[in-house]
1. Quick check for you: by percent of Cα pairs over 24 Å apart, for residues 91-378 alone, which of P, Q is greatest?
2. Matching task: -23000 is the computed value of helix-only ellipticity at 222 nm (-39500 (n - 2.57) for each DSSP H run of 4 or more, over all residues; to 500). Pick the structure from P, Q.
3. Given a value of 9 for relative contact order in percent (Cα under 8 Å, 6 or more apart), point me to the structure among P, Q it was derived from.
4. Out of P, Q, which has the highest value for mean count of other Cβ atoms within 10 Å over residues 11-18?
5. Thinking of P, Q, which structure, once distance in nm of label points 7 Å out along Cα→Cβ at positions 115 and 139 is computed, gives back 3.0?
6. Given structures P, Q, which gives the highest value for mean count of other Cβ atoms within 10 Å over residues 83-90?
7. Using the calculated result 1.02 for Rg/Rh (Cα atoms, Kirkwood Rh), for residues 51-210 alone, pick out the matching structure from P, Q.
8. With mean projected area of the Cα convex hull in nm² computed per structure, which member of P, Q shows the largest figure?
Structure P
Amino acid sequence: MRFGAAFCCALGLLAKESAIGFLPIFPLALYFFRPALRLKQIAMVSMPVMLVSLGYLGLWFGVMGRVEETFYSVALTNPFVNASFAERSATAFWLIFLYLGKAIFPLTLSHSYTYNVIPIMTWLGWKPLLGLGVCLSLAFYAFNRTRQRNFLAFCIWFFACTIALASNLFIYVGGLLGERFIFTPSVASILAIVVLFVQLLKHERIWVFAAVGVVFIAYSALALNRIADWQSEESLYKADALATPQSYQAQSFYAKALLKRSLAETNPLMKPPLMNEALEHLEMARTIDSVNDPQLYTNIGLCYEQLGDNANALSYTKQGYDKVLDAALYKGRAGYICYAAKCYGQTILRAFQTGRFSDTAQSLRLLQDAAFALRTAIQRDTPTIDADVPMTLANCYEALSNYDSAMTFSEKAIAIKTSRQQHKDNYVIITNNYGGSLMQAGKYAEAATVFARAVRTVENNSRLQWGLGMAYFAAARYREALAPLRRAVELDPAAERPKDDLARLEILLKNSQ
């Protein structure tokens, strides 16, 4: 039995570190339910489980340590980051009281009890004192009834051991409060409720079943109601934004879901209501915390862009980029600087392409600023996770008529695994504009070099082959023009102009013989 228990304990610890709460429960269960065993025998039987648990703790703290230390260094992700032990302990006892209530019947459910649903507390408030009083009362009962091997005392010890880690009294577990943390402790509370029903109604067995039935129906109704919230990501975020209005994460996640739906919406009449609702929740998030998360400003800017407010769109996306450069929340986490720079650059590009800038000098200045931001992001971040970043930079350079840089960064975008056909199409447009401008300036050899470079990057494209053929044709390099023009016709037989140009070239070559 002892080695089987140790094996199960090891599997549990490898699955989730919170299984360490079972370390004291195993000997307690032996004491309560195997009265024939002496304390020395219990210690011997429990030894393999203890050794496995201590070995895991040594592995965890000695080798692995705490992950994402930078991520948990700000109040937004770790409310205890600047708290004293007095504040931490006061808050922890209130959390234990809330867990007791949720283990009995969770009136509200949310995936996000994050900053600042439960503010850090002091011992001057009534809530920590109430939590401490309840904990002391339960501990007093458990101590007094343990020698009698009282089942309710065991339930109290079971609950205390498995909730201790989640209380955040000793270490921060990555969440202030969460129903997921009482998955195991709720076993103790359910056992205790059933035992209480049996003890209180022991002479009326039918009433025991009736009471358990009522509890079952109430729990089932709550679960079924919650299932509706989990129908989609957006429905979950909406329900939790309403259930925990003081949660920064709940408000910002729901706003992002609305923003995502608006960007995908094809009906222009549906976009403004979605964006206004998203802005409402983003502003609620900003009242909770306006410092630690630069993405808040980026998303506000994207909402304003969807609403056609160009000035606010540029202002907020620029703030999002400026703030993310030094944000502690995102240090060492790839992709966030690039994302903020991309949103800022794309906002400027769309405003430029739709003629929202009345001042040419302003548009050129902003395009240069966007190019600088994107280039900086690529240098400091990891652009390989998003091909849109170098492609946006390429489009900025094209708008500034810096075609050579535009080709360079669009080629970088195509080389990234996340690149889409859209990026290749964009590269073709950039190359045609670049080569066309050179040909208009009479620089046919340079145009031929540009098209030849593009053909090596995107081989089977009719427009690029045609451009290369026409650059050779214009430079009077007729025989060199023949192969790319034939390839252009082969790739796109329906296109008339490559056919006409090929026919003209073949006649010219025939007459010159």
Structure Q
Amino acid sequence: MAATPFDAAGARISVFRALLQAVSRHGKSRIALEDPERQPITYGRLVLGALVLGRKLAAVTSERETVGVLLPNMQGMAVTVFALMAYGRVPAMLNFTAGVRNLRAAGALAQLKTIVTSRRFVEKGELDEEIAALGEGRRVIYLEDVRKEITSLDKARGALSSLAPGLVHQRYEAKPDEPAVILFTSGTEGIPKGVVLSHANLVSNARQVFAHAAGAISERDVFMNPLPAFHSFGLTAGLLVPLLHGMKVVLYPSPLHYKQVPKLIGDMKATFLLATDTFLQGYARAAAPDDLKSVRYVVAGGERVKAETKRMWEPYGTTILEGYGCTECSPVIAVNTPQAMREGTVGKLLPGLEAVLDPVEGIHEGGRLRLRGPNVMAGYLDPEQPGRIVPPEGGWHDTGDIVVLDEGFVAIRGRAKRFAKLGGEMVSLAAVETMIAKLWPDQNHVVVGLPDARKGEQLVLITEKPDADRAALQEAAKEEGFPELWVPRAILVTQAIPVLGNGKIDYGATRELAASRRSLL
């Protein structure tokens, strides 16, 4: 395919309008979605289903209302999201792995009055406690009940509407800068925030990615997406990028099913896979010999891809493309492509993004990354004033990441919060982790900084390696040219390092683990 320029003005439309444009361009009969139940639906059926379900949900909600969505990564979730958007409602994607406390907070922050879920999902996921908490003072709608209420007349109206879906949507269509979806940050660095992404944010990011990766991606590709839609990587990169460009998406409800995901990849002949490093290792270990051979590219985000992971995928001829993003940027910021790839980076910035590096005391290379562009969020939900959106100042989002920019390529040095100050020197915890990963590539490791009366902070290694030895660390650091100061003073061995539902390391929980066992170090 020829290079595709990013049209910022053309992306200023509603998400449902963008879907209709894709249907018009690629045809109603093309397969849009498939999941483990193996009942694929076409683009035409996706639009029809969204119109029929959307009309039912619109009857019990109000225009521009934020509606909670608690559903697994299956076709029903995708239809529900488009159904709400078609009728001018705003889905708030609820993280069912976040626990009762965080779900309560999300419901209050987004002022939810209605929750859409599935009886089967609640039963299989043992989410009764979560639904009970979310349901306090709210209407809970089960998709199974809605299906039973759909009459022949509803189906006939839907079929009629699907002949001119743009006219139906026009009545409810949101403006480009109005909220399209609300997502909640994972809380790795503190209390989760409500991130409001506009329609222009989501459509822009989907089209930025497609333009950036032109030549590597086409409508013939089959996307395997096991990542939950309550995270922006799963929602935008895993659902909207392919669907808005005529591709087939295979959804799977849990990235943690290491045997089932590779088997479905093999059955579906998926050519693209979205995952994190943790999941990639799990799939490579559990896969049968032929399961992964159809995968041309893996797009990996959320955490650094280890050298061991790349080695595990080499037999399949798969190229792993590292990318970088954050929820506030819808989320993709940069990604390597086959045409522009540089080892040690997360690729070039997407078209349409402006970047500024702010200097940070004690850091001599790079700076703190701020971004402005069409995919930068509408703002955060204000916890003090419910319903109010706090936009980024001047349109600039502070990522909190320390990066180096070189010819457009982004090299991440670490989170600003993931630097420790030891004897007046700033030490990158990510850099120390990279050194340790080279020494012990078969296990996971996290380095945290804990308060120290003498040096300000001390480094502690939390590792899954049972026989981790500080002397080996000192020798490895010496070979890498790292100063003695960078070698963790203490080692804490744990059976499993805490991770979030999206596969990212839960740094908050890991740090708490180290602090709670500090007396044993």
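1. Values: P: 63; Q: 58.
Across P, Q, percent of Cα pairs over 24 Å apart, for residues 91-378 alone peaks for P.
2. On the way: P: -23000; Q: -9000.
Only one of P, Q returns -23000 for helix-only ellipticity at 222 nm (-39500 (n - 2.57) for each DSSP H run of 4 or more, over all residues; to 500), namely P.
3. Details: P: 9; Q: 12.
This figure was derived from P.
4. On the way: P: 14.2; Q: 22.8.
That would be structure Q.
5. Details: P: 3.0; Q: 1.6.
Label of the source structure: P.
6. Details: P: 16.4; Q: 25.2.
Sorting by mean count of other Cβ atoms within 10 Å over residues 83-90 in descending order puts Q first.
7. Numbers: P: 1.02; Q: 0.97.
Label of the source structure: P.
8. Details: P: 35.0; Q: 24.2.
Answer by largest value of mean projected area of the Cα convex hull in nm²: P.
FYI, it's all coordinate maths here, none of it is from the lab. Computed from a predicted model, the values in this text were never measured in an experiment. Cβ atoms are built from the backbone, for glycine too; each structure is taken alone.
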